[in-house]
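Please go over the structures that come below.
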Structure P
Amino acid sequence: MFSKIAIIGSGNVGCWLYHVLTQKLAPQTVIESVPARDLSRLTSDADLYIFTVKDDFYEEVLQKIPFRMPMAAHTSGSLPQEILAPYTQNYGVFYPFQTISKSLLEQQYFPEVPLCIEGNNEQTTQQLLSLAHTVSDAVYPMNSEQRQQLHLAAVFASNFSNALFNMAKKILGGSGIPFEILYSLIDQTVAKIKVMCPADAQTGPAQREDHSIMQKHVAQLDEEQLKKIYQLMSEYIIEQKKKKE
């Protein structure tokens, strides 16, 4: 077990990691949180350094570390573990696969988070896996190529879905209808794909190829961008249906 872990970065992931590791490991393990913008506070006595910064800033931050680290891991879904190689002999990835918001952590909201783990050697891999199992029951050894594919899928499943929720909210807001009315529908949609293939769970005008309804919907939309998104998504649903037939 690690005696001290330093977390570099204080964004959503960094704050979540600090909270959950402190909750699970303290006081046996000292958990230190250091903002990436102020590395003067970083000490050299940690066993593990976990970097939780934006992908574009990793090189800049790593180059400012004034000592060689005994072990380091990053939390990126898209970067290879080898970016850490110049700075430590033992390195890997500790990727939390979840959408995390710092504001919810202040309400003591700690979701069960799948963790994707990779290490450059057997010892590092096993140590990171052991740490991951203290935090989560869902731990997945995963190489860089697999993790990049997972990250891409997550953008579609979470980021794009949330953008669609925002579009739906704007459409309802124009008619004075509260967004909360969609909660049950959203919950049921997610519940269905846990027991059915998403393609089999698809419903709606495009699935029925009800072109008259789709044309009315497009006419109701004021923004050209929303019209294009509606048409593109409808075309995709119809194409996927025909591939199954």
Structure Q
Amino acid sequence: MNHPLQTILDEIDARHRVGERPVVIFDLDGTLYDNRPRTIRIVHALAASLPAEHDRDAAIIRTLGPNDLRYRLEDTLRPLGVSEEVITMAKKRWFTRFFTDAACADDVPVRGAAPFVQRCFHRGATVVYLTGRDIPGMLVGTVRTLRDDGFPIGQPRVELVLKPTFEEDDTGFKRRMLDPMNELGTIVATFENEPGNANLFHHRWPESFAVLLDTQSAPGAPPLEPACIRVPDFSL
């Protein structure tokens, strides 16, 4: 039995052979990229700047690595005994620095992500990066990391679609983009780390492959539709 990612590549070939324009849609954070190192750099920098009365908090924070992080920062720090004052400081520091061009440089591609996206592209698919990142704060950093990490970018059949403003809700934005995606061709597959978004894509394009990256998702996410596919990464 074929790996589901290989099945998607074969479907791109099949659609291309009959003259269709196959399209594959990828989310970025938690899907193509592990952005937890972004958070680690931010909180480690905070730890280095804490005054002496918070030496214990700083020591705890310095022990953290990406695999120690839970989705919410307070859910990581509070069980370790970090003081509420420092948790508040960490959340403020995170919010001001996480959604920036500079912070994108710390992101690490999920295993196999760049080679798989390249395979989709070279088989004739239009590659769409549909992300909740925003144009004012993260466009430049996003383009730079995609280029440097070997993803297709800046070429025909590659679309990078970001929110026009930071304030717009991520899922609402992606819902608003469903019709424009249809204009690009036949949606063959979508890749997401949020079950709600994967379900949204499955309902809109039930004949396509809706793939969930089993990485991290927001607390309280809805159950994944049974027809959706789970994969741990992009390795074949």
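Here the criterion is distance in nm of label points 7 Å out along Cα→Cβ at positions 21 and 181, and among P, Q the highest value is seen for P. Each of P, Q could give relative contact order in percent (Cα under 8 Å, 6 or more apart), but the derived value 13 comes from P.
Looking at structures P, Q, which one was log10 I(q)/I(0) by the Debye sum over Cα atoms at q = 0.15, 0.22 Å⁻¹, for residues 29-164 alone calculated from, given that it came out as -0.79, -1.55? This value belongs to structure P. Figure out for me which of the structures P, Q the number 42, 19, 17 belongs to, where semi-axes √(5λ) of the Cα gyration tensor in Å was derived from the coordinates. Corresponding structure: P.
Comparing Kirkwood radius over Cα pairs in Å, for residues 61-124 alone across structures P, Q, the highest value is found for Q.
Can you spot which of P, Q the value 1.5 was calculated from, given it is distance in nm of label points 7 Å out along Cα→Cβ at positions 157 and 205? Only structure Q yields this read-out.
No value in this document is a laboratory result; all are computed from the given coordinates. These figures come from a predicted structure and were not determined experimentally. Cβ atoms are built from the backbone, for glycine too; each structure is taken alone.
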